[in-house]
Each structure stands twice: as C-alpha cells, then as structure tokens.
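Participant: Multiple structures are listed underneath, in structure tokens.
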Structure P
Amino acid sequence: MTTATTLPKYQQIFDTLRAAILDGEYGPGEKLPTEAVLVKQFKTSRITVGKAVRELQREGLVHRQAGSGTFVSEAATDARHLSFGLLIPDFGQTEIFNPICHGMASAPHSDGHSLIWCHSENTDEPGQKHQEALRVCRQLIERKVDGVFFAPFEQVDTDGAVNREITSLLDKARIPVVLLDRDISSYPSRSRYDLVGIDNRRVGFAVTDHLLSLGRKRIVFLTYREGVYSIGERINGYREAVSARGLPADSIRVEHLPAENEEATRVIKSLLESFRPDAFVCVNDRTAGGLMHHLLSSGVRIPEDVAVVGIDDVAYANLLPVRLTTMHQPCGEIGRTAVAAMLERIRNPGMTARTLLLDCHLVIRKSCGAESRSPHLRAAF
C-alpha cells in the first residue's frame, strides 16, 4: 500500500487542494492561494506547485485566468458530496410532498449527494408544530448542510413569523434555501428565495374555465381554510375565470368547509338549498373527496346534479366513489427541478431569485361530466 508520506510531493499538494475544494473550503468562483503562497505553505518548488494545479485543472476543478490567478470552477460543485436538509412541516398531511421527495431522490443531479430528513414529532397543535420546525431547522444548521428545501407553513396570518424566523436562521448560517410549493410572502409580494411549484392562479382559472365550458354556471369554490398562500391564488384564478365569461358577480361563491363532519354536512346542505350550485371547484383532492361523500350521502348525483373537480391528482383521485376530474400536479418533476435549482444556487449564490412554475394538465374523469364525451381527453394548461 502506498502511504501519504511516499506519494510524490505534487500529488500530496493536489490531494490537499482537491479535498479543500470538494469539502467547500473553496467555493465556486473563489480564488485559490497564489503559487507563491502555496510554495511557502508546502515547502516546495514553484514547478511542483504548478504541476499540482495543472492536475486540478485537468479534472475540471479549477480554471486559470491570465494575470488574475486560479479560480474554483462551477463544475467543482457537481464533484462535491453535498448534503441537503428537508424541512417539510406538513409532510404526511399534504399528499403532494411524498412524491416531491421521491422526485428529489430520483433527480439526475442527485447522484453522490444526500437528502437529510431530521426526525420530527407529529403534532396538530400549531404552536408545537412551529417549535418542532424551528428545532429541526437548528438541527440541520448544526449538521452544516449545504442547502435546505423548505415547504413553508401555509397560514399567512399565524405562520408568517415562524416562516421568516426559519429563513432568517438559515440566512445567518449562510445556507441556501429553495422553497417548495409556496412562498413565505403572500401574493403579489415575492421573497428573495428560489421557489419551485405550479402557477396556482392559472390552475384555479383552468379548472373553473373547464366547468364553464361544459355549461356549468353556478360554481362554488370550496376550500378548508382562509389566509393560505397558495389557496388565495387559486381563488383569484377562480374569480377571474367566472368574470372572463361575463357572468354576474353573484355567480361567484367561495365557501370554507369546516373540519367537523356534522358542521360540514350542514354547510353543504345549506349551499345546495340557497345557492343551488351546479358545480364545485375544490381547492385540492382531499377536499373534493370529502365533498363527494357528503353529496352522495345526501342523494345528490355526481355529475348529473353537481359536477366536482379537484386539484393535485393524488393517488386516490381515481379511486373515489366517482372518479375525480382533477388538475395533475407534476410532483416528481417539482422535486427534480428543486434539486437542479439548489445546485445552480450553490454555483451562483448571487443570482437573482427565481420562480420556477411547472406546467399542469387536467385529467378528465367522470366527476365533471365530460368523460363520456371523450374518454381519453387530457387537457394541458
């Protein structure tokens, strides 16, 4: 076995500098010490140092600029073993995050890198969830991860402070952040972090316009809570679609479904009697599934009496009592795009924040009433 002491001097210098680059001691674009400094540091000749630097250049880890020095190349990031933290407080409660994380793990750029998921206690109490997320954030900082994928808490009024505290802690630790699904600022404001998701406003418009094109005119937007970043954008898209068709203002109805089953049944029954909707746009598939059970138990036929559409196209959308028409969210691709965005952010830390919104397509099934017209219809938006 060859030991470090028997390696040629240039090889020792090469190994030391290469390790420093791959460990992040010298970041992309950063200048290496001058040859004079390296000669003094390693107690060797300029020729030997030059040979080591040329080997680094041959591996694509550095590039030379005449008259300026030797700089770490952007490609050095791809050669490093990086670790990324996952901070997703709603994992297990919001169905899209599991396939998003699978997308991250399968990303072409993820080879050689690690995704770190710190253990967190499950709780439904908002204050405890906030403290748990902060604990996980500090744990990721202690582990010196190279970046964090953060899916912010949803509520604008109650969660905004903890979202800002989390990103502030990561900023102080100089850890890049890529946001998943939603921003920490409410529309139309925009934070200074990269965001990967879908255009929720456009999605809200598209699913509503689909129902309008089928002749439905009294469409309720059904959601489960107020003051949520992404939900607000979907509601805006719904309103715009109704207005664009020239329907009167009293055709617009946004209803918030209570969490309690009996109260939700009462709200839906009241809606059917007072507003007499012919369709529902549901904020997500979970809400659509709950609505569907309430309607069917009341003898309401879907889609003959009332059409129902959802958003997300989660695994069980095709398994509901009436197969659900829904906007397919490309969760796996969101995860893969997020990894690419993180690596690009590490290479170019001064880059302007980007919003990367992926296209969706509408999956037509029975619940909207259009499937019988074209069983293989799939509309892209």
Structure Q
Amino acid sequence: MTTPFRLQSKLPNVGTTIFTVMSKLASDAGAINLSQGFPDFDCDPALIDGVTRHMREGRNQYAPMQGVPALRQAIAAKYELFHGRRYDADTEVTVTSGGTEAIFDAVVAVCGPGDEAIVLEPCYDCYVPAIELSGATPVVVSLTLPDYRLDWDAVRAAVTPRTRLIIINSPHNPSGAILGPADIQELKAVVRGTDIVIISDEVYEHIIFDGAQHQSMARDEQLAERSFIIGSFGKTYHITGWKAGYAVAPSALSAEFRKVHQFVTFSTNTPVQHALAEMMARPEALRELGPFFQAKRDLFLDLMSGSRFRPLPCGGSYFQLMDYSSITDEADADFAVRLTREFGVASIPTSSFLYRSAAPKVLRFCFAKKTETLEAAAERLQKV
C-alpha cells in the first residue's frame, strides 16, 4: 500500500540492522548463529525465581521513572566497590530499558542542531542515528588497524568549537579492544578546558581479560564530572531479552538525561528491577564474568587453531574478530552471507560498523555460547 502523502525520512540511510538480517539468515539457513551478541545459555535461576516472586507479590505497576530505589542503590554501591566513585543513588543513577535507550537519552540530552559529536569507528550502530535524530552532526574518527587503537592526533584534529560530545566504547564492540591508562591521559588532555561531554559505553565492563583493569570514566575525577557512563544488565547477567540498563552521571547531567528518558520509556520493567537489585548484592558474580568469558574466548581460539582464519587481539567483550584475507577477496558482507549459507555459521561483517573507512577482510564472531555450540561452529569453520 502506498501513502497518499509525501513522507520525508529522518534516517534515510538506515534500514533493518545487520544483526536482524544475519540472525534471520542464520535461522532460514539452519546455521549456527555466532552473529548477534547474545548467549545461548541460561541466566542464573535465581533471577528467574526473583522476577516470578516479585510478580506474585504484586510489584507489577510502574516503577519510579528514575528506577526502583533498591536497584539504584545497588548500582551506586557497585561503582564505589569496583571503581572508587560514589554516585548519589537519588540524583545520579537512572535505570533505562536497555543500554541502547540510555545512549539515545544521553545523546539527545546534550546535542542539538549546530553541535558536533565525535564517534570512533567501527562503532555500534545506534550511535550515529541517535546523533542525527538530535539534529547534531556526527564526526567520524577511524580507529587504527589491526589492533583498533585510538589515534589521538586524529581525535584532536576532529575537535572544533562545535564539538559537544565524544562517544567512547571500552571494551569495544566489535573489536574487543580496551582502553589503557595512556588513553585516559590523552582523553583528559583532549577535553580539558572545553564543554565536551563524554558518553562512555561500558556495557562489557566486567568482561575484561588477561588481568587487565577496566578503565572506567568513573575512576578519574576529571572525566567522571563530564561523563555519562552506560551499563547493561543484559550483557552482565545473560538476559539481553530483558532490556535493562542504566546510566550514571553527575546530577546536572542526570537531570537533563531524565528529561529525555521520561518521554522515551518513562520507566523499566518493575519486577525485573527488584530481582536485579537482589542479584547485585552478590558482587562475586561480577568478578567471575571475566574468567568465565576468557575461558570461552580461549576455547574458541583453540578450536579455530589451524584454520585459515587469523584471530585479532581481543582484550574484552564477548566478540572475536577473525581476519579471512587468506581465504577470499570477497567483501566482508558478501563473505558473511556465503559463510552462513554454504558452511552454516553466521557472523557479522565489520562494514556494518563503518561510515567512512574501507572495510578490512574481517568478520565478528560471538563466543558467548555453550561449549557444544562453539565446537560445532569451529568444526564447520575449519572446513572453509
């Protein structure tokens, strides 16, 4: 059916996300899905029991707009325990319907027409659309291959008097790269004496490998005072379908953030919030995440040893990039489709995260899967 009126898209270059496309292709082809970033194993049964109990106890109406108090207090306690930063649970912590909502709210809260926002590509696909919907202009800076490090000279060159925002992501999706202490010093130098706000996407903060320390913006006074820090319970507790996340930020930033949040989702699932608050009383579960996923990364790398794929460094997250340049000259999207159809393993092409750079011969595989899933996928990939 055609529309009887003229419709001008606000996002004319945006279609169905590559994650949806590849997951559907995997389903249609009967392939093993290592594309979309979600586990194929269950969450802690205590979470299911907690949600069910809170539903039965009648906690089924709207939660407070800013989040259930017990959960906000638990989030604030986590930042003090892990990063030494005390956030006020009442004025500086906001629960959202997923990390994506939190990123959107933060962008729209501070950006408007005439502003510029720096993004570092490859970048998660919600960043640029949020900037464009705010009326601001995205300014893309490319990370340096093959290790996906920040080129701080390029970042400095991208800053103008109109720069309002820089979006940082560590551990990084899709590469798994992480910020180091030297990066923190460089970032401080870039924003010092400016009005630049930072959005720090830290949804994989507890999935750090090889003894490294997560460089949260919360750990530095100068960066914390100008940062929205975004977290995701979906990534932390293997419950991506529950769409629960949060943002912590100084009270002045949080006040603007909440003005947007209340008109986007208003509040987040009430019994889920209560169950998460109880789960967060067990910080040992957060400390176990890094070793748990490092074992999966190492298993996947071991299973892929001897294949024609070459792994790139992965310091965190639950994604492993694989260089396929010794296999074919095909573009990454074309090869990802063929790999799904002919060999039965779905991945994500990194071109989906790029805006100005040419895509390298690299695919992203999610290793947040059961051992048997990784074994079956690697057996197929060894035949490529």
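Readers should treat all values here as calculations from the given coordinates under stated rules, not as data from a laboratory. From a predicted model like this one, the values you see are computed outputs, not experimental measurements. Cβ atoms are built from the backbone, for glycine too; each structure is taken alone.
Participant: Which structure, out of P, Q, was relative contact order in percent (Cα under 8 Å, 6 or more apart) calculated from, if the result is 25? Let's see the in-between values first.
Facilitator: On the way: P: 15; Q: 25.
This value belongs to structure Q.
Participant: Right, another one. Among the shown structures P, Q, from which was the value 55 of percent of Cα pairs over 17 Å apart, for residues 212-283 alone calculated? Don't jump to the answer; show the numbers that get you there.
Facilitator: Values: P: 43; Q: 55.
Clearly, the read-out refers to Q.
Participant: Figure out for me which of the structures P, Q the number -0.23, -0.80 belongs to, where log10 I(q)/I(0) by the Debye sum over Cα atoms at q = 0.06, 0.11 Å⁻¹ was derived from the coordinates. Numbers along the way, then the final one.
Facilitator: Values: P: -0.33, -0.83; Q: -0.23, -0.80.
It must be structure Q, since only it matches.
Participant: For structures P, Q, calculate mean count of other Cβ atoms within 10 Å over residues 52-59 and state which one comes out highest.
Facilitator: Numbers: P: 17.4; Q: 13.4.
The structure with the largest value is P.
Participant: Out of P, Q, which structure matches 17.0, 49 when Rg and Dmax of the Cα atoms in Å, for residues 268-315 alone is calculated? Don't skip to the answer; put the middle values down first.
Facilitator: Values: P: 10.5, 34; Q: 17.0, 49.
Only structure Q yields this read-out.
Participant: Figure out for me which of the structures P, Q the number 0.05 belongs to, where FRET efficiency 1/(1 + (r/R0)^6) of positions 44 and 244 (r between Cβ atoms, R0 = 41 Å, to 0.05) was derived from the coordinates. Please list the in-between numbers first.
Facilitator: Values: P: 0.05; Q: 1.00.
Structure P accounts for this read-out.
Participant: From P, Q, which structure was Rg and Dmax of the Cα atoms in Å, for residues 60-275 alone = 21.9, 80 calculated on?
Facilitator: Values: P: 21.9, 80; Q: 16.2, 51.
Among P, Q, the structure yielding 21.9, 80 for Rg and Dmax of the Cα atoms in Å, for residues 60-275 alone is P.
Participant: Tell me which structure, out of P, Q, gives 1.9 once distance in nm of label points 7 Å out along Cα→Cβ at positions 116 and 196 is calculated.
Facilitator: Numbers: P: 1.9; Q: 1.1.
Clearly, the read-out refers to P.
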